[in-house]
Structure 1
Amino acid sequence: MKLVSRGSKERTIVAVNDLRIGHDFLMIAGPCSVETEEQMFKTAHAVKQAGANMLRGGAFKPRTSPYAFQGLGLKGLKLLERAGKETGLPVITEVIDTRDVSWVCEYVDVLQIGARNMQNFSLLKEVGKVRKPVLLKRGMYSTLAEWLNCAEYILDAGNQDVILCERGIRTFETYTRNTLDLSAVPAIKELTHLPIIVDPTHGTGKVSLIPPMSLAAVVAGADGLAIEVHHNPPEALSDKDQALRPQEFSVLAQQIFNLRKYMES
């Protein structure tokens, strides 16, 4: 891991428009998947008003069941792009196929590699060839070394703008969707110069646990958070049980900003 190792360079700062990730706190918010124009635009404006500085939304959804909602594809990308431009927020979406990388780059500011594709080495090499930042999620069964080696593939292919995302790992516990490994945050900072954010939504799978785990992630030293927000969660086509309502996100965002201000004082 010669390129991602802590001693190889100073801390990486990833520039996305006016954002300097690794220096500025990254607050990604938005729905699990892009569903409708109304859903996307209402949610986008709500998270922008609450203080989010990046908009998320899935156009392609790799799902456990082949019969579950798989995303809107190109239509979803266009809606996400429009919502981002209207709110002034840079946008991020997951790419799942090597054949899609180049044209997805035309619509988004950041590419996401999901947990299921963390070790899709062909995909890692492909996103390593483009000039777009990449958010690399930790695989659900992956060690820190395995995760960092996947980041190494991207850097080795030429793309230095990689952001790591801890999103929980599979353990024997069944109460939560995953087990959020917050120890990964300080551990990763000991091991690499890359910024690391936390996804408490997938890390817990429970609305009630997202706020405390978000605040704990801030205290642990995370460079940002990724939180799912939907304007009407009961009608969401995916992950409705773990999406915050806009008002809930607004309250949490204020708590996060207050905590960070206290920590910096």
Structure 2
Amino acid sequence: MLTFDSVKLRLDREQSLSYMEFNYMILQAYDFLELNKKKNCSLQIGGSDQWGNIVNGVELIKRYSNKQVYGLTTPLITLASGAKMGKTADGAIWLDKKLLSSYDYWQFWRNTDDRDVIKFLKFFTDIEINEIENIKDNDINHLKILLANKTTAMLHGNKEALACEKIARETFSENSTGLNLPSIKINKEKIDIISLILSTKLESSKSEIRRLIKGNAVKINNEVIKDDQFVIIKKGLNENFVKLSIGKKRHLKINFN
């Protein structure tokens, strides 16, 4: 570990290393060893920032069993902001539909930074490079929808991608009822707006929810909620559901059982 520049620089600057950071290399190397022993794994692939950890695994296996194994790294995918596109930088999403709906997956790509759209069309879709480079459409929103449709179609199928586009189009209409939105169920006769939003997991901080309400960013059935003590009563609803909107991009259908 002490031979790696990243560690040496930290120590030279008298910056601390956390327990997790200190043991991460060791655990990843041991993981490679176990995979080699039990599954005959001979290649570990990772981002370029994992090179040192992978080399440790290669060395450990060489010393343990004298076997030759290999490491392969690829350049990191970075956002226009300079941040790494990965789970530690809030730039990764679930592929499993049970963990993330196809609509939320579609929205992830639809909300791509303008500066990243062309690059992501090249990275994450099967459109030919020359086709992308010859795109004449200057409407960035059209290109974002193309990106969202192509990436979603690859994972969930073309029918699902088009359905997501339709839901999004209807959702952003002020007259939308939210009938086709992703939904959750709540088994309550009444609930206050803060508890409702917390239960959806769209926000996890009460103070942040109050800030959003104060900024007129929370709506129920397209109506702005201005009181953080607002209560929804099941008996007072025309239907057994409401459309919850937070800002312009987050919408959810709440079913009251």
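Volume of the Cα convex hull per residue in Å³ was computed and gave 118; which structure, 1, 2, did it come from? Clearly, the read-out refers to 1. For which of 1, 2 does mean count of other Cβ atoms within 10 Å over residues 130-137, calculated from the coordinates, equal 9.8? Value 9.8 for mean count of other Cβ atoms within 10 Å over residues 130-137 corresponds to 2 out of 1, 2.
Consider the structures 1, 2: one of them gives 2.5 for distance in nm of label points 7 Å out along Cα→Cβ at positions 34 and 122 as calculated from the coordinates. Say which. Of the options listed, only 1 reproduces it. Each of 1, 2 could give helix-only ellipticity at 222 nm (-39500 (n - 2.57) for each DSSP H run of 4 or more, over all residues; to 500), but the derived value -10500 comes from 1. From which structure (1, 2) was mean count of other Cβ atoms within 10 Å over residues 10-17 calculated, if the value obtained is 9.6? Source structure: 2. From 1, 2, which structure was distance in nm of label points 7 Å out along Cα→Cβ at positions 66 and 114 = 6.3 calculated on? So the calculation was done on 2. With percent of Cα pairs over 29 Å apart, for residues 50-201 alone coming out at 38, pick the structure among 1, 2 it was computed from. The read-out comes from structure 2.
Computing relative contact order in percent (Cα under 8 Å, 6 or more apart) for each of 1, 2, which one ends up highest? Biggest value here belongs to 1.
Where a number appears in this text, it was derived from the coordinates with a stated rule and is not lab data. Note that the coordinates shown come from a computational prediction; the quantities given were computed from them, not determined experimentally. Cβ atoms are built from the backbone, for glycine too; each structure is taken alone.
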